[in-house]
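Each structure below appears as structure tokens.
Quick note: the coordinates plus some simple rules give every number you see, no bench work behind them. The structure presented is a predicted model; accordingly, all values stated were derived computationally and were not measured. Cβ atoms are built from the backbone, for glycine too; each structure is taken alone.
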Structure I
Amino acid sequence: MKPKVIISTQLRSRIREALGKLLSDVAEVRFLTDWTSSDSLKEIRDAEALIPLHEYVDEKLLSHASKLKVVSRFGVGYDRIDVEACTKRGIYVTHTPGVLSRAVAEPTFALMLCLSRRILEADRYVRREWAKAGRATLPLREDLAGKTLGIIGLGRIGTEVARRGKAFEMKIIYYDKVRRYDVERDLEAEYVSFDELLKTSDFVSIHVPLTPETTSLIGEKELKKMKKTAYIINTSRGPVIDEKALCRALEEKWIAGAGLDVFAEEPLPSDSPLIRMKNVVLTPHMATHTIETRRLMMHTVVEDVRRVLAGKAPLNPVPEQKGKIFTKAAEAAE
């Protein structure tokens, strides 16, 4: 019998169907909607690979998955996967780093441009006011050139953001746990302390994974350190920013505005204060929503699942599993 692979139905229908076709020659593919129901857990019992989107893969689920060899996350963030529990069980956890770095960097700059040039306000003006006699004149906007871009987290995505900032003739500063001398050399980026970045940046762009350490990384104290003319951009994970503190900062004008693609609760509730604010640009967690990026993510997931089912190590393990070799998959393939 072919090994069973379970794919999340939260993935777009075209993507999950394509995943199924690409794996059908080596696996029995099943699609599951609710991974917590008793029927789903029975289905997961003999699965050897899981491809989740937003599902939690935790101790409860893993206790029902004795044959599981790999959890291949469709995306770069894996905060809903209990990596430690998977590692103890000899289960690989993979994700899709690298293939979406440029895709996230582009909307990061789109948000910055919308804020600095007030693109949404200009669009409304053209539709409602421009042709009217005695119309008001829109206020002047701001250049990106010459501004300081502060990047929190200079990994793959942060580096692509820095590259674009350099092209826009911005001054690049960054803070990360690991100093990136190569980026400093290539893009003239400057390493600074966390506090200095907050105090001196005109734009603060966040590119860190969601971990216990980064949860509420930006709160009231941090927002009050920023310039009143500064903007904050978040295309990483919503809980990295204390959303209540951010709403207060925007309402009381501690900062000039925010561009947000991610939120503490998604979808963003219709009664969220963010929705009525004019100094905020909001997008629905869509930074990687391009045809090209999703195609690359899909092939990355398929390759890693196929490798593990064949008894090989995956190419894209999460950082916590770098260099680890688990025998479960190899023994089963022999």
Structure II
Amino acid sequence: MNSRTLGPFNVSAIGLGCMSLSHAYGTPPAEDVAASILLKALDLGYTHFDSAALYGFGANEALIGRTLKQRRQEFVLATKGGMFRNAQGQREIDGRPDAIKQHCDESLRRLQTDVIDLYYLHRWDKRIPVEESVGAVADLVKDGKVRTVGLSEVSAATIRNAHRVHPIAAVQTEYSLWTRNPEVAVRDACGELGITLVAFSPLGRGFLAGGLRDVASLPTKDIRLAMPRFQNEHFQRNLGLLEGLGAVAHEQRITMAQLVLAWLLAQGENIVPIPGTTRLDHLEENVGATELQLDRKTLDRLNELINPRTVSGARYNAATQTEIDTEEIPGSA
């Protein structure tokens, strides 16, 4: 697979988002299936694996630790802290320095590793100055527990404030044809500061790959059911986007997923998408996007087809929106 730069590392141009192996999208696969995905990804040339303490409340990190500890030197390991389970068993954002350091120690144990290559603040805890939270991660770098520092779902201003405390290697945010918020300011800030933009949900949480045509097929615990774009009239309107997207993919003789990933890769050399999957065939399909070069006419056509004016519904509900710190495009929420 082609490579791109992430901080001091060279990583595969497309990484593997591991969340769906343990969390969020319905019932996770059996452990042997999840392990086969991780191992096959290495064999296909994926060298960037992304996890978080939150995913399965530690189950995802533990899966990676059990499965990949013998091949630890073959990939860049990213995980996230600052958001985990509280004493009541509920998800909580906690950016206190002591909490971040505790989360890191717990992640190291689950991952069965001595050092985390890239450690993100999963969310900025707005009760705590971001400089204090990043300072705690900087201490982890000094202690040799973490190699580089990242942020997730933050604004350009927050990136700059954090970067003054310690160099930020990567900023992770949702970015795809149907989520353009990074284009307001974050993408430019990352380019200016030499930061890699790690794009999660690059396939629109699976929607842009074309396989999800009926939300009634989703399990009751699937997080997409709480997202406006997947609800009622919004979802019905968004389905209309797939016909045109499929036509472009057909003309290019590639899959819709490959088309969408190739579009994202074309948005900047500092962009690294991390699609997730629970299927071996999709894992291999996504690799094919790294070999594609879309011409300007095709890129313009995609931009005209799917953009903030044509996508219906916000990406998050109102409660979740309060937890993030990103610039939103007017009309997209």
Answer label among I, II for the case where mean count of other Cβ atoms within 10 Å over residues 230-237, calculated from the coordinates, equals 25.5: I
Comparing I, II, where is mean count of other Cβ atoms within 10 Å over residues 70-77 highest? I
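If mean projected area of the Cα convex hull in nm² computes to 19.2, which of I, II did it come from? Present the calculation step by step, with values, prior to reporting the outcome.
On the way: I: 19.2; II: 15.4.
It must be structure I, since only it matches.
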Calculated from one of I, II, Rg/Rh (Cα atoms, Kirkwood Rh), for residues 126-197 alone reads 0.99, and the structure in question is II
Label whose coordinates, when mean count of other Cβ atoms within 10 Å over residues 118-125 is calculated, return 25.6 (choices I, II): II
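Could you tell me which structure in I, II was used to calculate Kirkwood radius over Cα pairs in Å, for residues 6-45 alone as 10.6?
On the way: I: 10.6; II: 11.6.
Derived from the structure labelled I.
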